[in-house]
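Participant: Some structures to go through are shown next.
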Structure I
Amino acid sequence: MNIRVVELFAGVGGFRIGLEGASDAYQTVWNSQWEPSTKHQDASLAYRARFGSVGHSNKDICTVPTNEIPDHDLLVGGFPCQDYSVAATLSRSGGIEGKKGVLWWQIYRILEEKGGNRPNYIFLENVDRIINSPATQRGRDFAIILASLSDLGYIVEWRVINAADYGMPQRRRRTYIVGYRKDSVVANQIEDANNWLFYDGVMAKSFPFVQKKTTISQFEIEGTIKEVSDNFNKGKKDSPFGTAGIMIDRNILSVDSTAVYDGPIQTLGDILVDEEFVPEEFYISDEELPKWQYEKGAKKINRVSKEGYEYVFSEGGMAFPDYLDKPSRTMITGEGGAAPSRFKHVVQTPSGRYRRLIPIELERLNMFPDNHTYHPEVSDGRRAFLMGNALVCGVVEVVGKSLYRAIFGEEPVSSNPIYTKRDKQPIFKFDLFAEEHVNLVVNAPKKTYTLDPTKHLLVGLVKLDNQDYFLDGAPTKVYYTGKTKSFPSTIALNKLYYFMPYIKGKGVKDLYLIRVARIGSKAEINKASHDTDPRLVFELEYLESLPDYKPIKLNIFNSFRDTLLGSVIETSE
């Protein structure tokens with residue numbers, strides 16, 4: 001039950017991190033990362049340092065023959081945002097040709113040349129404005145992409161998602177595109193476009209939403225790809241594409257969406273490390289501070305255009321320092337470096353000093369593992385650039401889980417949650433990291449939430465051979481109950497909300513949110529055990545800990561206790 005993945009425009013592996021965090025079924029068999037603007041391939045170095053060189057291509061994708069790319073089930077990639085217009089029709093081949101260097105056409109080329117072996121599924125990411133570009137022909141670029149995929153036999157759905165709307169620590173709006181070959185398992189489940197878009201689809205189940213009133217749009221993309229390029233939406237001011245939509249046989253149904261989410265959130269303040277861990281060079285001196293305040297402030301400047309016209313350039317003020325109680329602003333590639341800038345994040349520490357964000361914090365804003373981009377040959381400035389180019393791994397993880405459920409009809413299991421630290425691997429020579437013994441020690445990121453003492457809490461015994469797992473400080477856990485035939489039926493599963501592991505001889509201390517309750521078996525994570533007996537399984541998200549362990553009586557077969565959260569936390573204060 002593996003899903004073979006090819007990752008194009010891989011960067012430092014955001015898609016791979018997210019998909020492997022979703023399920024062990026996702027196996028990256030080939031990946032490509034090439035940065036044409038630099039001789040020093042920082043992203044490729046970081047990628048190979050974490051995942052190894054097997055199946056990695058550091059060549060211009062335009063030069064890679066399709067037959068060198070393994071057959072696969074899922075094609076993923078965050079392709080660059082460019083002008084996708086079609087330059088000409090290729091008379092001899094009957095194909096299409098886009099503007100030189102536009103990398104969308106490499107995705108198209110690979111899918112087309114794979115023919116009957118093209119992947120059943122695609123998962124792509126781009127900037128949010130792609131549904132409105134270019135300014136002279138709103139929505140044309142997106143129409144070209146959708147029409148191209150339809151002609152290749154795909155049903156496509158898309159969503160513009162702001163990661164912060166779903167509890168993630170950065171306000172990063174991106175367009176996510178998921179496609180299904182018409183003969184695939186998932187495509188065969190689509191009976192009604194409206195129901196799939198709003199309720200039953202991979203994206204709808206990943207990121208619930210409600211439609212903004214009077215925003216529905218239904219139409220067909222007509223003509224050849226060249227005709228779409230030349231004529232789509234010509235002369236109109238607004239794009240017909242909403243922020244959520246589906247395309248079947250070039251027929252479009254789309255709406256503008258409003259996110260629905262009421263879970264824990266992360267803010268900029270939650271991902272910061274304690275100030276004693278921050279190197280001195282990231283602090284802003286008293287002499288430099290006025291320059292930063294000027295860059296962040298409102299201003300009006302008289303300027304002269306190239307043609308000699310005088311005009312006033314104006315821009316509004318920005319928060320200085322950045323708000324710690326909200327998700328961060330969108331990170332850009334210019335985040336690194338000590339020079340004052342309007343767009344770089346600046347925070348104020350508890351001691352009152354101002355500082356820039358260190359690389360590990362930038363990684364956390366995109367939900368990468370701590371120090372994922374660390375490499376002795378990659379500078380802090382370039383690490384910031386890599387994160388400015390990256391996507392939010394948490395979004396990919398959620399979609400990856402939803403896609404797995406749609407394909408296999410069961411819950412995914414992963415042994416590599418997105419926070420998992422990846423051990424350094426030797427690149428080119430085995431002693432590359434030989435002298436790199438020191439890891440930056442930092443405190444863990446936090447979450448913002450409100451505890452509800454009236455919600456049900458399940459306390460569950462942790463056996464001795466599993467205690468270390470529950471005490472290692474990782475932010476997510478999976479808890480397997482006893483076999484279902486012995487699990488108490490008196491627990492109202494529809495009311496369960498919180499969970500606390502009971503450590504024998506100590507009691508309870510750590511509090512978790514129950515994200516998923518499902519049926520599974522221990523063979524999911526340990527096939528050698530051959531333990532396939534059905535069990536109740538909780539997928540947990542850490543919230544906080546009591547000051548000390550609290551003894552509590554387990555009153556259901558001496559293994560569980562079903563109570564209300566208030567009975568534990570209120571008596572512990």
Structure II
Amino acid sequence: MNKKFWKQFSIFEIVKTREHSIMVFLAIIVGLAGGFGAVGFRYLINFVQTLSYGSADDLLGVVGGVPWFVRIAVPAMGGLLVGLLVYFFAREAKGHGVPEVMEAVALKGGVIRKRLVVVKSLASAICIGTGGSVGREGPIVQIGSAIGSSVGQILNVSADRMRTLVGCGAAAGIAATFNAPIAGAMFALEIILGDFGLATFSPIVISAVTATAVSRHYLGDFPAFVVPHYELVSVWEFPLYITMGFFCAFIAFAFIKTLYRIEDLFEAVAFPEYLKAVVGGLILGVAGLAFPHILGVGYGAIDLSLVQQISWWLLLLLIVIKILATSITIGSGGSGGIFAPSLFLGAMAGGFFGVVVHAIFPGITASPGAYGIVGMGALVSATTHGPLTAILMLFEMTGDYKIILPLMITCIISSLAVQKLLNESIYTLKLMRRGVDIREGREVNILKSIKVGDVMNSSVETVHESMGLEQFSRMVSKSKYNSFPVIGITGRLSGILSFNDYSDAIFNDDLKDLIIARDIATKKVVTVTTQDNLYQALERITPKDFSIMPVVSPEDHLKLEGVLTRRDIIGAYDKAVIKKSLFNGADKL
């Protein structure tokens with residue numbers, strides 16, 4: 001008995017070790033691919049910028065030597081190319097990308113289309129290289145995640161392993177971009193997956209380290225920004241950093257609200273979708289004539305802010321202009337991330353705040369550049385609701401432990417404060433606008449991912465409103481349903497007959513010859529459309545305990561398309577659960 005027990009235990013350990021080894025191997029593969037993807041994406045941006053402006057150097061210094069009409073035309077041409085690419089080849093390449101990865105993890109088992117790697121790379125490189133006011137981190141996350149998903153799809157791994165590989169790709173992208181492996185891993189765990197389990201943690205860390213090694217080999221081991229010397233001058237600075245946390249939270253709130261408000265404005269305009277980015281590019285080009293700092297990823301302007309080479313009034317003005325520029329770029333259909341714009345806003349906000357407090361309290365405060373560093377972390381923390389990622393990223397970029405205490409308190413305050421104003425991050429708000437709440441759990445999101453039209457029964461047993469009760473009673477005796485949609489003379493839905501409607505009349509012989517279906521049918525019908533999801537259907541069918549629910553056309557709510565039952569909803573959910581491997585432990589590796 002004991003030998004048999006220990007033999008099974010040994011076999012279990014061998015299998016477990018083998019599975020872990022396979023995941024480590026796959027994490028290295030994804031890390032290598034993500035690292036090379038990040039390096040290649042950087043070179044692709046430089047190539048596009050060289051074609052557009054004649055140089056791959058920092059855009060802030062390049063555009064000054066370019067004619068004014070070129071500075072307007074180039075972003076517009078970039079918008080045209082991006083709009084066409086996104087509209088005709090991969091709609092999910094539009095925007096900042098991270099919400100799409102989060103949605104794929106929550107609803108699709110981590111499955112991301114393989115073509116997204118190519119389309120997102122081209123679209124974002126063109127957008128950024130022609131001056132789009134967006135960052136390269138969001139696209140790199142989406143590209144790295146798509147690489148991880150592609151590896152998982154090729155090897156036909158389980159849904160849990162697929163999500164881990166997607167996280168590995170996201171971590172690789174961030175790590176390679178910022179030369180920050182710890183922050184890359186934390187970004188994937190805290191924001192993309194929301195899972196800190198050991199089985200997930202180990203592969204993601206390995207992938208981030210591998211990607212960073214690739215990035216350092218080709219791009220060098222340099223910090224992402226020119227970081228000034230930092231020191232905490234006095235303990236009296238802590239209340240000031242707390243105050244700055246609230247200040248950064250307000251700016252983050254304004255950024256998030258403006259971004260989606262402008263996106264809604266562009267959506268409402270009756271204009272070809274693939275041409276809207278041209279309009280955004282023209283507006284950006286004109287704004288860039290006066291404020292070239294907002295063009296591209298904006299790292300040059302961040303460096304100037306940190307070394308105090310931008311006046312206080314321009315720091316404040318650039319906050320407003322950058323919010324509008326990024327919102328217009330993304331809202332009009334551009335492709336790029338919001339991570340770099342968040343860092344830009346943080347550097348400007350922190351720099352402005354530092355100038356003010358240093359002028360008032362010169363003896364107890366550090367230089368404005370120090371506040372700019374902390375402000376970068378605070379804005380990222382507030383927009384993404386990811387304080388751990390922000391803290392670790394800024395710590396890795398500075399390499400100075402003395403920044404940790406102000407950074408921690410400011411990032412936490414800004415994250416908590418913005419959540420009081422807006423419960424969603426800049427990523428999750430985009431998903432909520434689509435009806436996807438990743439906090440509700442997989443069960444709800446599975447229902448939200450299935451359309452009613454894919455589940456409904458199109459073979460409908462209907463009752464004409466002129467049908468007599470005698471004929472109706474014979475129909476009921478042969479049917480598997482006890483409720484029936486009522487159709488009028490024009491063939492459109494006019495009511496519904498439930499058991500409660502006809503139970504008294506159908507057994508009364510005196511009434512059978514006098515009453516027709518129209519007389520006893522319920523006229524106010526609760527319906528769903530073919531484009532509604534099963535979660536919406538379940539919310540409507542449950543309160544009144546309907547046995548069936550008519551399904552109508554989204555264009556004509558009286559045109560009957562089919563019926564939906566509670567059994568249909570449960571059956572579709574069960575099939576989706578099995579397909580996504582949510583409740584079984586089977587691993588296809």
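Participant: If mean count of other Cβ atoms within 10 Å over residues 403-410 comes out at 18.5 when worked out from the coordinates, which of I, II was used? It would help to have the intermediate numbers written out before the result.
Facilitator: Values: I: 18.5; II: 22.0.
This value belongs to structure I.
Participant: Consider the structures I, II: one of them gives -5000 for helix-only ellipticity at 222 nm (-39500 (n - 2.57) for each DSSP H run of 4 or more, over all residues; to 500) as calculated from the coordinates. Say which.
Facilitator: Details: I: -5000; II: -20500.
Of the structures listed, the value fits I.
Participant: Starting from the value 1.09: which structure in I, II was Rg/Rh (Cα atoms, Kirkwood Rh) calculated from? Walk me through the numbers on the way to the answer.
Facilitator: On the way: I: 0.98; II: 1.09.
It traces back to II.
Read the figures in this text as sums done on the coordinates, not as results from a lab. Owing to the predicted nature of the structure, the values given are computational and were not obtained by experimental measurement. Cβ atoms are built from the backbone, for glycine too; each structure is taken alone.
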